[in-house]
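Readers should treat all values here as calculations from the given coordinates under stated rules, not as data from a laboratory. Note that the coordinates shown come from a computational prediction; the quantities given were computed from them, not determined experimentally. Cβ atoms are built from the backbone, for glycine too; each structure is taken alone.
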Structure I
Amino acid sequence: MFFVVSKIFWLLAQPLSIVLLLIVLALGFGLFRRRKSSIAALVLAVIVHGAAGYTNLGYLIIQPLEDQFAVPATPPRTVDAIIMLGGATLARPSSARQIAELNDAGDRLTTTLWLANAYPAAKIVISGGSGVLDDEGESEAETAKRFFSMHGISEDRFILEGKSRNTDENVAFTKELLGDASSGTIVLVTSAFHMPRSVGIFSKAGLQVLAWPTDYRTPGPQWFGFDIANPVQNLNVTTVAIKEWIGLVVYYWTGKTSAFLP
């Protein structure tokens, strides 16, 4: 139930949806000849779209999340397991064409591949089912396994978790599969902006992980300003940032994470 509600809520709460809803609202006010309300709704739509797509707002609000954890300055000598959270592949083309098509978070796969080669004795835990309401095709764990196999990683190293639909389920199902290995050195790979929430959930579940963030979206500290070079990318980063902050609030409020910002 939580999964369905969260997906429907986000469908309506993301910036592009808000802009559309405001435009529809403006049209509704226009039909009832409420001119001032109609103009106000249109102005709000322009402000939301302009801030999300034509400024660096998204980078400013995602940066604190990315800076919360850093790649270990001194890597561990040994690693027992490497956990990679899903969200790095495009489900439909990957499943239909039997390939591993990467999305913007593809660094999760390439970083995990580097770690797998650096620690050849470590098990590789791939956690990812389907994060969409229309659950069609193979799990992301299967897609990621194909990627690693294509790059020479032995299949006997894989532990596949293909049932999870969100981060909370990633952790719960992964903990079950790890068993006794959960007491060793475990490296967690996910996007830098997603690491605080992930570490918080693993900590709440009693699993201590070594954060290895990847997939950075920001260049570093910056001031608010206009950015018209790539509006689509700006909108995407803003959307991801807002979603992650909402996720932090909801997961902390519902007791799924050990701290609001671990």
Structure II
Amino acid sequence: MQFTELGNRDGKTLLLLPGTACTWQLNFKNVLDALSERYHIIAVNYDGFEGDPNVLFTDMLTVTEKIENYIRKHHGGRVDGAYGSSLGGSFVGLLIQRKRIHIDHGFIGSSDLDQGGKLKAKLLTALVGPMLSGACKSEKKREKLKAKLRKSGAIGDGDKSLDFADDFIDNMKNLNPKTVTRQFYSDYVTPLEDDIHADGTTVHVIYALQMGEKYGERYRRHFRNPDIHEFDMKHEVWLYDTAWQKPVLETVMRCMDGEKEA
């Protein structure tokens, strides 16, 4: 695990938790300057994402415990905010659910929060894992994955979405394929409770409406009275599409700073 602290050391603390098969450098690179100018950033790279292919992702609960231990040791067991992009939102949910650290503002960034049993997880992993990790091996496989990402709504259709997809695929070259499959599998089988809440914690959801209504239903089931902010965009496109960066950044900052929406 790697924890990198940067940004405004006098600002509120904001934990950044990247999504599936991503480093924080890839996931947040286009919004990091704006966030780090305002906040003290704690950026996380999970097991298996430190650049050493011999280190593998362990599982969601082991990684969650390592995050908790770091925050307890270095930040007195609390942070002002935690933004979890996609799979990172599962970590935010687990951190709030387990109550070993305190988070004032937990952000669920377009997370699908999809869960199921081990058999289905194995079948999905057998399909998705090789597609992700193998995409960097040929142009045909690269284009096939990009088409799948577009069809699923994971990326948009514009040039910026395709550029991000290329960066995402290139990042796979630095990852052990077992890390990708373990992360996907563990996220699917690690349950989030229903009605998660903690005193003094507000859960804010960046809800990409183009993902579908079932995601909104999941957010309301897993979290008690979530503060849902709807954007008619695809999955986390605000992280690389400038058209969405300003409105979503403003929403995150208003929530972090306790300001009401105008």
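Matching task: 16.4 is the computed value of mean count of other Cβ atoms within 10 Å over residues 38-45. Pick the structure from I, II.
Details: I: 16.4; II: 21.9.
Answer for the origin of the read-out: I.
Who wins on relative contact order in percent (Cα under 8 Å, 6 or more apart) among I, II, i.e. which is largest? All intermediate terms of the calculation are to be shown ahead of the outcome.
Numbers: I: 26; II: 21.
Going through I, II one by one, relative contact order in percent (Cα under 8 Å, 6 or more apart) peaks for structure I.
Of structures I, II, which gives 45, 19, 17 when Cα extents along the principal axes in Å, for residues 198-245 alone is computed from the coordinates?
Source structure for this number: I.
Given that volume of the Cα convex hull per residue in Å³, derived from a single structure, equals 118, which label among I, II identifies that structure?
II
As an exercise: volume of the Cα convex hull per residue in Å³, for residues 150-189 alone, calculated from one structure in I, II, equals 110. Which structure is it?
Label of the originating structure: I.
The value -16500 for helix-only ellipticity at 222 nm (-39500 (n - 2.57) for each DSSP H run of 4 or more, over all residues; to 500) was derived from one model only; which of I, II is it?
Going through each structure in turn, the value belongs to I.
Given a computed value of 16.1, 50 for Rg and Dmax of the Cα atoms in Å, for residues 118-213 alone, which structure among I, II does it belong to?
Structure II accounts for this read-out.
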